[in-house]
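Any read-out appearing in this document is the output of simple, stated calculations on the displayed coordinates, not a laboratory observation. Worth saying up front: this structure is predicted, and the values here are computed from it rather than measured. Cβ atoms are built from the backbone, for glycine too; each structure is taken alone.
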Structure P
Amino acid sequence: MSHSPILAPVVALVAWSCVMLVWLYATRLPAMRQAGISLKGRVGTRGSSLDGVVPDRVQWVSHNYNHLMEQPTIFYAVALAAALMGRGDGLNLWLAWAYVALRVLHSLVQATTNRVLYRGRLFLLSSMVLLALTTNVLIGAIG
């Protein structure tokens, strides 16, 4: 059974999100323990309630994981549409891999140094790539 090549970057970004999830728990749980925070009896709290309670570096990873649940959902939708339309190769495939690479770089910057200038540039670039991919798939859908 054959499949569209654009599914590879889709799965790669999902895998990267899983890496960030493991990184989140590997940093957050020890930080919570060190801050004397127990999960026992905690009701209705959110990860953002730990801002200012655990070290910022720990929250950077959490914030990035949240970001991977936001804009990339558009990427998944347009890449799956491209796959279903038989347009998951060529330029669309290159754009999809570029998007994934830029999101991985964005994650690494945010989770380590959190330099907003670099993070912002990577986000802008990835957004432009996503816009190009979306436009190309849209043209194929209506053309």
Structure Q
Amino acid sequence: MTETDSHNAISALIHRYAELIDTGDLAGVGELFEDATYRSDRGGLYRGAAAVRDVLQSKVRLYDGIPRTKHVTTNVVIEVDETNDAATSRSYYTVLQATDGLSLQPIIAGRYHDRFTRVGSTWRFSDRLVFIDLVGDLSQHLR
């Protein structure tokens, strides 16, 4: 696998997280963290698919199966260590939401600091640290 291939695979994994959460596939989000930790700078540390799925199911409000959000991930910087099958990334996220009770608006923004490991030819999350930098109206998003 070339470094370009690794960058593309890791970028796809980062964006897959946003796609899964926005479609309400919280079990699918959990699966991304099968052998990984998911944590926040405000507390909370979850290990493995079941723990991540469970915390998302307990906190994220769904409307007919979806959270009515769009997670926009930008400013992605990926650093790959091909020799050791490891990589890190830093990126920004902005979450937009619109519900019957909330006009379209950004509700939260921050940064992801991610670590990845390669197993065979597949890149996987090993850790995601979520930094919360700006908070808007989360009343329609979180319980």
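Comparing distance in nm of label points 7 Å out along Cα→Cβ at positions 69 and 93 across structures P, Q, which is largest? Could the numbers behind the result be given before it?
Values: P: 3.3; Q: 0.7.
Ranking P, Q on distance in nm of label points 7 Å out along Cα→Cβ at positions 69 and 93, first place is P.
Work out which structure the value -8500 belongs to, where helix-only ellipticity at 222 nm (-39500 (n - 2.57) for each DSSP H run of 4 or more, over all residues; to 500) was derived from one of P, Q.
It was calculated from structure Q.
Among the shown structures P, Q, from which was the value 3, 14, 20, 23, 22, 12, 4, 2, 0, 0 of P(r) over Cα pairs in 5 Å bins from 0, in percent, for residues 5-84 alone calculated?
On the way: P: 3, 14, 21, 18, 14, 11, 8, 6, 4, 1; Q: 3, 14, 20, 23, 22, 12, 4, 2, 0, 0.
Comparing all candidates, it corresponds to Q.
If you work out distance in nm of label points 7 Å out along Cα→Cβ at positions 53 and 117 for P, Q, which one comes out largest?
For this comparison of distance in nm of label points 7 Å out along Cα→Cβ at positions 53 and 117, the top structure is P.
Comparing structures P, Q by relative contact order in percent (Cα under 8 Å, 6 or more apart), which one has the largest value? Before the final figure, lay out the partial values.
Details: P: 32; Q: 24.
The structure with the largest value is P.
Say we calculate distance in nm of label points 7 Å out along Cα→Cβ at positions 21 and 101 for every structure; which of P, Q gives the highest result?
Working: P: 2.7; Q: 2.1.
Looking at the calculated values, the largest one is P.
Suppose you compute log10 I(q)/I(0) by the Debye sum over Cα atoms at q = 0.10, 0.20 Å⁻¹ for every structure in P, Q: which one lands on -0.42, -1.10? Kindly include the intermediate steps, with their values, before the conclusion.
On the way: P: -0.42, -1.10; Q: -0.33, -1.26.
Matching structure: P.
Tell me which of P, Q gives 1.4 when you compute distance in nm of label points 7 Å out along Cα→Cβ at positions 37 and 125.
Numbers: P: 3.3; Q: 1.4.
Of the options listed, only Q reproduces it.
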